[in-house]
1. Thinking only about distance in nm of label points 7 Å out along Cα→Cβ at positions 71 and 103, which of 1, 2 has the largest value?
2. When distance in nm of label points 7 Å out along Cα→Cβ at positions 55 and 79 is calculated, the result is 2.3; to which of the structures 1, 2 does this value belong?
3. Taking 16.6 as the value of mean count of other Cβ atoms within 10 Å over residues 7-14 derived from one of the structures shown (1, 2), identify that structure.
4. As an exercise: Cα extents along the principal axes in Å, calculated from one structure in 1, 2, equals 71, 34, 34. Which structure is it?
5. -14500 is what came out when helix-only ellipticity at 222 nm (-39500 (n - 2.57) for each DSSP H run of 4 or more, over all residues; to 500) was calculated for one structure; which of 1, 2 is it?
6. Among the shown structures 1, 2, from which was the value 20 of relative contact order in percent (Cα under 8 Å, 6 or more apart) calculated?
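Bear in mind that the values in this text are calculations on the coordinates, not laboratory data. None of the values given here were measured: they were computed from a predicted structure. Cβ atoms are built from the backbone, for glycine too; each structure is taken alone.
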Structure 1
Amino acid sequence: MLYREDLEQFIGFFRDACTTVTISDSKNRYDSLDEMQSVIGSKIKDLDIRGESPGLHFLLNQQEYAKGSQTTAIFNELRTEEISEAAYALFLKAQEFLVEHQRPLVRWPLAIIAVVALTFTVFLFNRQ
């Protein structure tokens, strides 16, 4: 989960390394996160950050129609747009940051409650 400060830090990686940085969503292009917040509010539904020289592209919650289907696929992606040491170094830095801020697949308190509830339910049915 990324908070505003985290997102500012993440975009800072692009601003420090790239000559040009573009921030956009599926509807608009923005000069800064402040401008984005003034237009769409504090809830970001999708995000596209593109850095050039070195080329790095980050997509968050992008929607794409599957071929031959009416179903949309939602995906996140971080990729280099060029083959260079600078692009690869920026990619690794951004990837490490994203992994550190990634939500865990299992939320332990919820998993523990579910296991306890399941055990209790099985115990009740076996008593009868």
Structure 2
Amino acid sequence: MVKHQQLAAIEALEKIRALCIKHLDISQSVIPYDILTVVYQAELSGNSITVKELLLKLPFSDMGIRYHLKKLIADDWIEIVPTTGDKRRRIIKSREKLTEQMNCLTTELNKIFPAPLGSYLNQTSPADN
């Protein structure tokens, strides 16, 4: 890979990180970022994610995830709701704050990347072949 391509990629990552800090209130830990993106991605896909599924999916300690879950709930980013059948099964849902900030984040990312974001994800590099 050419050096200027790597530099452009690093600069893009810096911009993305700055926007995530701005819109998702992410600071030192990536755990809240991962929680928010997993929850929102599940919802956009028409699915839901339970607390148990989140604990299994993320590569962090249960205690660390639970700490950040409580903080995200207190800060009105997400909520945990019991299911109608099994009261032990609790689903994590986004709150209006998360939806609004994800919309703002998407708008700003689309300004940075001239093509739709999905087109970048579907590209392969020569090293992939």
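1. Checked 1, 2; max of distance in nm of label points 7 Å out along Cα→Cβ at positions 71 and 103 sits with 2.
2. 2
3. Numbers: 1: 16.6; 2: 10.9.
Of the structures listed, the value fits 1.
4. Details: 1: 71, 34, 34; 2: 54, 32, 27.
Answer by label: 1.
5. 1
6. Computed on structure 1.
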